[in-house]
Structure I
Amino acid sequence: MKIGILQTGQAPEPLREPLGDYPDMFERLLEGRGLEFATWHVEGMEFPDSHHDAEGWLITGSRHGVYEDHAFIAPLEAFIRAAFAAGQPIAGICFGHQIMAQALGGQVAKYDGGWVVGAQEYDFEGTRLVLNAWHQDQVLRPPEGARVIATNPGCAYAGLAYGDQALSVQAHPEFDDQFIAGLIATRGRGVVPADLLRAAETRQGGARHSDRIAARIAHLFHQHSPSATASEPS
């Protein structure tokens, strides 16, 4: 099944060679799950010709805010709405989580509580999962019809599901601790409060449940694959 990665940002340049850029991280996260990938760098205004260019879509994180005035925001929102209306499966991570919510009628803004960085514990419908995070913005009002599938004390809408067609999470299952350490060094110092960075550093090395999110994303895509659709009883 072909999945189109819509790349909305880039990893810091010093981290790209040793650790890869965002599409590389998602390909590693979803490796061995029967998916193939093509990437469009939409942040650089490289868009697919049509939502039919892939069978499902995955929207990456970004250092941008979805409410900011960037040239790629409006066409990306239109693309999301078109793919959603066509019944295609869509997954979004961090910025992808936020832009999906905004495109479909929700509200996103900077969180009054400030930054959330490093390992965080989330309640996924009664299951405790620990995932890495790096954000200040978050969904403040989900779109009508979206179901909350994850929450934590610092992020009320940490995961959303749109029926069985789309899902998104605020955390970064594709970020390992090494990448979080790199973000602290390249983007955190002087921007994120020092006490939050120190706390994130003390939480390095613990268990992460990224594979659980990878399994959920892969299931979302496969249940909408042409072969799955063809095998459904009429």
Structure II
Amino acid sequence: MILVDIDKQLGDFALSVTFQGDSGVTALFGPSGSGKTSVVGMIAGLIRPGRGRIVIDGEIVFDSGNGIDVPAHRRRIGYVFQDGRLFPHMSVARNLDYGRWMTGLPRDEAQFKHVVDLLDIAPLVDRRPGALSGGERQRVALGRALLMKPRLMLLDEPLASLDARRKSEILPYFLRLRDDTKLPMIYVSHDAGEVKLLANRVVLLDGGRVVTSGGVELLSH
């Protein structure tokens, strides 16, 4: 369970968002500039809200009233960005291991093998990111986030930079990830088709506000 109740002034843009997410996939859906990426940045601990409260899995990670602001690296959140953000000088294997190392977790060979098999990236482990396609880079970024053993996954428009063919290749891996791990996820998108396929709950944002929330049937209106 995640509870988000935050306000933030970003220049001329006022963000004021309240929603809850459960153990499934909660989509933050809305047009570009509606505040989706800012919201996930605050959940991750990369942007400090002006006011509010964020609770993840029963732990308060931000509470302006009580002076609580857990650092990003201690929130146990896997974050996949639109562009993957892999380290070009590292092999795929070292990129995969980076998140685990940063969070101080011991290496878990069984989990490493499971994640590599889940995402079909065994043939890629000795390559560098520059030799990968966009879809392959995103699968590696997913693997790196999973190997942190997160309690929440944030997926910020992870398919937006891919063409239609690459998108259709990688979508099954997101479905596999959802069904295999059962991790709560927040999925940011402005693509209704993606959201209908992946999410079980939608939070519709516009102009920095929650317009409405509910099941994916909201997107059929």
Relative contact order in percent (Cα under 8 Å, 6 or more apart) - highest-scoring structure of I, II: II
Among I, II, structure where distance in nm of label points 7 Å out along Cα→Cβ at positions 151 and 167 as derived comes to 1.8: I
Structure responsible for 17.6, with mean count of other Cβ atoms within 10 Å over residues 39-46 calculated and labels I, II on offer: I
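Given a value of 2.2 for distance in nm of label points 7 Å out along Cα→Cβ at positions 175 and 207, calculated from one of I, II, which structure does it belong to?
On the way: I: 2.2; II: 3.7.
Computed on structure I.
Work out which structure the value 0.85 belongs to, where FRET efficiency 1/(1 + (r/R0)^6) of positions 7 and 143 (r between Cβ atoms, R0 = 30 Å, to 0.05) was derived from one of I, II. Don't skip to the end; give the middle numbers.
Working: I: 0.85; II: 0.30.
Derived from the structure labelled I.
Of the structures I, II, report the one carrying the highest value of distance in nm of label points 7 Å out along Cα→Cβ at positions 31 and 87.
Working: I: 3.5; II: 4.1.
Once distance in nm of label points 7 Å out along Cα→Cβ at positions 31 and 87 is worked out for each structure, II has the highest.
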Which of I, II leads on distance in nm of label points 7 Å out along Cα→Cβ at positions 71 and 191, largest value: II
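Quick check for you: by distance in nm of label points 7 Å out along Cα→Cβ at positions 79 and 199, which of I, II is greatest?
Values: I: 3.5; II: 2.0.
Largest calculated value belongs to I.
Have a look at I, II and say which one yields 0.35 for FRET efficiency 1/(1 + (r/R0)^6) of positions 63 and 95 (r between Cβ atoms, R0 = 30 Å, to 0.05), as calculated.
Details: I: 1.00; II: 0.35.
Comparing all candidates, it corresponds to II.
Values in this text are rule-based calculations from the coordinates and carry no lab data. These numbers come from a predicted model, not from an experiment. Cβ atoms are built from the backbone, for glycine too; each structure is taken alone.
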